[in-house]
Structure 1
């Protein structure tokens, strides 16, 4: 979202000596969708994307699909090119953005500019990685990834700079790829409580590139939680450059389902994971609107971040804060975040 209403992820850590004794994770993003209650659906479809500085195209696509489903005409699953391109731009930001490195910022801007021309983007990606697109897609093999990391290309240097996290485990499951009607297994109807703390089978779950590429969550990548997510994003960039990515559940996939008469839901795969919108129409007006964003999955109060930080050594304040920064970047919130240490 934009401006003062964007909210943020707040991480409050309590130390017991040199270790983390407790962790509280909270996302205080406002329920922006409430402003659409009582509005005509046409206005909602036009205005809603303007509320979001990140993933605005995905939000707009979700709104259109959810409202169509509420009218009884859910669109079939389809790849929307502009939504996929937006997701790739967000991936580039996460892989390259470093406020202290002007070269990285310039590379991020250059890569985004080339996304409209896939061959040009493929050439740029080869320059940044030292690998062709098929070779990048082979980096799911940890041995090939290790060789690449030692090669010194610009993107390899960025990946190698991630804070080492040996032994770091995956404490919560990855959300399965969920398209349209399959989302009814997550919740038969969406409400504000689910939007604040979504769960799968009664547990927190993660969504995003790692969930879409399970090869990076296997035993061969155990203890590489940060790098695995980084590499999954790189793999999606390569797939986009090659013109692949049209499969259901991949970035840019938009689908919808009629939940009940006058109630429709849309699912969209964004850079950060599964986005869901659910709209209820009565007498030609929106009577309820719920948005479940990937950040609420990935920053659940009992999710991965809490598990990663609890018990963590914190005697070296700079090293601890670097670890938290990489952990947050791995989960990739769509809002700002802050760390409070007591």
Structure 2
């Protein structure tokens, strides 16, 4: 994808004699001078989850800890191993991210982006702390932060009426799109009870999520649906197709082909696989995705720049800047 100037929000930085003051959204942080962005993201994630919650997790048995704490411990081990025995404070070293490290830093970047946009709601943080609600909250935050990173303002939707997750408005084009996200739960992953199934026994199985998402699309706005398939890493198919592409085609045989008279409800549909956690302490792999749109849709985006920004939002998820002084 062609490189374009970043449209991401940035923290305001003021250097003092012995510390740096960072303004992130409405919050101000006093941090050590020369601290890298990665170190600040690490700190900010734990700050967001809270010292009390983090300390409570220390007392939990290793195999019962919240997955975020497990990722953090694994990330710290990787940092120590990558720095080497002769490392001195301030030295820069290369870190090849494991699956755990990639998950931890991607979540850290997500929370940072949302705070920059004043879009990190206390209710969402509570859901992230909660074992059972973590998976859904993680994916909602990941997609929202991806939009923020690529030039959108977001407004979370709430209330008694069934609604999408948030409305995203592109700052440059002024176009708005409703965004609905769903994540496939599977045993043994992301705080779910049970053990991870044999990869050969798993299928896409997200039709029920797609059907539910369609009901959340507002009738008067373009709508993007994101569904995370939560499958183990698989070999990419011919010409770079995702391993589950044939499953997607079979799923859509149950739906009529969109026409001018009966257009698709969603403006675009994205299948992701944010699955680095399957790799654990092994090397993280790239995350494949499918971006699907049809000719006939109920509400169309009129500016190609909005469309491209949405594509870029999902393409750049997990891209963490290495250093920022």
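Just so it is clear, none of the values below were taken in a lab; they were calculated from the coordinates. None of the values given here were measured: they were computed from a predicted structure. Cβ atoms are built from the backbone, for glycine too; each structure is taken alone.
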**OP:** Output the label of whichever structure in 1, 2 has the greatest value of distance in nm of label points 7 Å out along Cα→Cβ at positions 87 and 215.
**Re:** 2
Original post:
Given structures 1, 2, which gives the highest value for mean count of other Cβ atoms within 10 Å over residues 79-86?
Top reply: 1
**OP:** State the single structure among 1, 2 that was used to calculate Rg and Dmax of the Cα atoms in Å, for residues 207-310 alone, giving 16.8, 55.
**Re:** 1
Original post:
Given a computed value of 38 for percent of Cα pairs over 27 Å apart, for residues 111-294 alone, which structure among 1, 2 does it belong to?
Top reply: 1
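Comparing mean count of other Cβ atoms within 10 Å over residues 71-78 across 1, 2, which is largest?
Largest calculated value belongs to 2.
For relative contact order in percent (Cα under 8 Å, 6 or more apart), the calculated result is 31, so let me know which of 1, 2 that is.
Details: 1: 31; 2: 19.
This value belongs to structure 1.
Given a value of 20.3, 69 for Rg and Dmax of the Cα atoms in Å, calculated from one of 1, 2, which structure does it belong to?
Going through each structure in turn, the value belongs to 2.
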